[in-house]
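For reference, the structures are reproduced in the following blocks.
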Structure I
Amino acid sequence: MKLVALHHVHFTVTDLDKTERFASDFGLKTASKTNSRLVMRTIGGDAFSYIADLAPARGFLGLGFSVESEADLEEAVSRHGATSIHTLDTPGGGKGVRLTDPEGLQVDLVAGIAETHLEPLHKPLALNIPSNRSRLNASQNFRPLEPARLFRLGHVGLYVKDLAAMSAWYERVLGLLISDTMYIGDPEKKVTVFFRLNRGEALVDHHSLFLAQADKTDCHHISFEAQDFEAQFTAHRWLKQRGWESNWGVGRHPLGSHIFDVWFDPDRYRFETFSDTDVLDASKPPGNYEATTQDMDLWSSDPPDRYFA
């Protein structure tokens with residue numbers, strides 16, 4: 001199967017209206033809404049990237065990837081036991097199949113969804129650095145205080161009970177490549193795995209999926225690409241003024257190099273913006289790092305407990 005990109009995530013939430021207010025302040029746009037379901041998108045052209053179903057309790061149902069064609073859906077059915085191909089009932093139409101990973105999460109594969117259009121971004125920053133003065137006789141391009149303009153869903157982080165089994169399944173079935181792993185003590189005893197898409201010579205994000213060993217199966221965070229760090233700092237100020245709770249950031253992770261900013265939604269799931277991530281092709285070998293010696297944030301000395309509690 002030829003995965004193209006991470007496409008969407010699917011949650012249950014306890015209050016659709018409050019979730020919509022938060023996600024709108026965070027930067028998502030409502031694509032459709034009923035009494036029982038909220039579907040939201042970015043401004044990057046996707047028909048949708050976030051689905052929330054009303055339920056008595058919060059929960060993470062699964063995630064979805066786009067594939068190149070319906071032939072990839074057929075391969076998922078014949079080789080991996082996916083459900084039969086069905087017509088999607090979400091914005092943009094298209095077809096899909098569903099797999100179930102070893103810990104019961106839904107993994108949707110979708111194709112043929114009609115995209116929307118890319119909405120305008122802010123004028124890029126013109127940075128003056130010692131070796132290159134690019135902003136001459138002009139002030140910086142200051143931007144209004146507003147939600148981040150989110151370009152796409154970039155990656156998902158999951159807590160898993162059996163890291164080895166889950167990692168093996170995502171490698172074997174979806175063909176994901178390991179970018180980096182982390183361990184504690186014994187280099188063979190991994191505690192986290194960063195996966196990227198396999199697009200051959202094409203460059204892809206350092207990771208689209210992050211797995212962390214835990215005592216539960218759940219979502220740790222979902223992450224959307226913002227235009228740049230200026231957008232993230234401005235959106236941080238905006239979200240704080242709107243009364244939402246920050247979890248961590250603005251900071252920079254060492255693995256993947258991306259700048260991050262993490263917030264809690266009303267059900268205390270983590271929503272992250274990111275920018276300036278590493279991009280790799282399929283030739284890059286994985287790294288393996290001792291977790292206790294790695295900083296989680298290069299811009300602060302905050303302990304990682306706040307990010308994983």
Structure II
Amino acid sequence: MTCNLCKVEDSEPLFSGHDRLLGGAEVFQLVRCRRCGLIYLNPRPTLEEIGRYYPAEYEPFTRQGLTRTWYGRLTYRVAIAKRCRIAAQRQRPGRLLDVGCGDGDFLLAMQQRGWEVYGVDISPVAVAIARQKGLDVFHGQLSEAGFAEESFDLVTMWDVLEHLHDPGAELARIARLLRPGGRLVATFPNAHSLDFRLFGPVWTGLDSPRHLYVFVRPALLALFRNAGLEVISARCVTGGQRVSTWSLEWLIDDRLAGHRLNPVLKRMIYSRAWYWGWRPFYFLIDLLGWGSSITYTCRRARGEA
């Protein structure tokens with residue numbers, strides 16, 4: 001594979017590992033571009049092959065694991081409301097497209113806030129669930145959806161950009177879909193996070209082979225600029241503590257596989273006492289921009305048609 005930004009293959013090995021979510025013996029290699037620092041999977045599954053790494057039970061499609069308990073349902077609703085506040089900040093309700101919309105809960109919440117909502121997702125299971133909720137969701141790639149240029153006031157991508165085979169082309173496509181004054185809000189793993197430094201190859205933000213890219217800041221800003229987008233803000237505001245806990249779980253599995261302490265430690269890190277005890281620390285980490293997830297807000301660059 002070539003670097004999505006530099007368009008050349010001039011990379012060095014970074015990490016190798018297997019699919020920690022679904023298991024299997026396959027080993028995947030992450031490399032870093034020597035020119036711009038962009039981290040990417042090389043080699044990687046093709047568009048035709050990648051679907052087998054997203055089974056019907058893949059949790060982000062249905063969120064079932066997040067809503068098994070009353071506490072899980074409460075925190076999930078709070079997370080959706082937070083996304084709505086971030087996405088709609090300083091914008092009046094208009095036309096919204098959510099790329100990688102999953103089961104449509106975010107779209108439904110935005111619709112209830114007065115937005116005209118549309119979604120795109122590659123999962124037939126997630127699309128079926130979203131349509132059952134009465135939402136207008138296209139099954140397939142954004143490039144196949146046929147939306148008119150300058151037809152949206154807001155485009156959102158929650159943990160999607162890192163999954164795309166050609167993020168640069170997708171960003172350019174989104175820039176063309178935005179109306180003058182329209183915005184893109186995108187969240188993805190933060191390559192400059194404390195978690196990446198601490199956990200390295202077991203950081204959940206890598207998630208091989210589904211995460212095809214890890215975006216370092218200089219390369220990311222260049223991708224936005226080449227796509228015709230201007231960055232308005234970059235903040236760590238969603239999901240950091242949850243992602244960090246997943247990384248801890250993977251570290252425990254690596255170091256204590258089969259050990260009697262393994263299940264004990266996992267129960268501890270997923271307890272409410274652990275969550276609230278560490279909450280001030282993660283609040284500070286997010287404030288400093290070192291959170292495991294980062295959210296960029298962009299607008300179409302002035303003069304872009």
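Every read-out reported here was derived from the displayed coordinates using simple, explicitly stated rules and does not represent laboratory data. Computed from a prediction, not measured in an experiment: that's the story for all the values here. Cβ atoms are built from the backbone, for glycine too; each structure is taken alone.
Starting from the value -10500: which structure in I, II was helix-only ellipticity at 222 nm (-39500 (n - 2.57) for each DSSP H run of 4 or more, over all residues; to 500) calculated from?
II
From I, II, which structure was distance in nm of label points 7 Å out along Cα→Cβ at positions 128 and 184 = 4.8 calculated on?
I
Which structure, out of I, II, was mean projected area of the Cα convex hull in nm² calculated from, if the result is 17.1?
Label of the originating structure: I.
Assign the value 3.0, calculated as distance in nm of label points 7 Å out along Cα→Cβ at positions 216 and 288, to the correct structure from I, II.
The read-out was computed on structure I.
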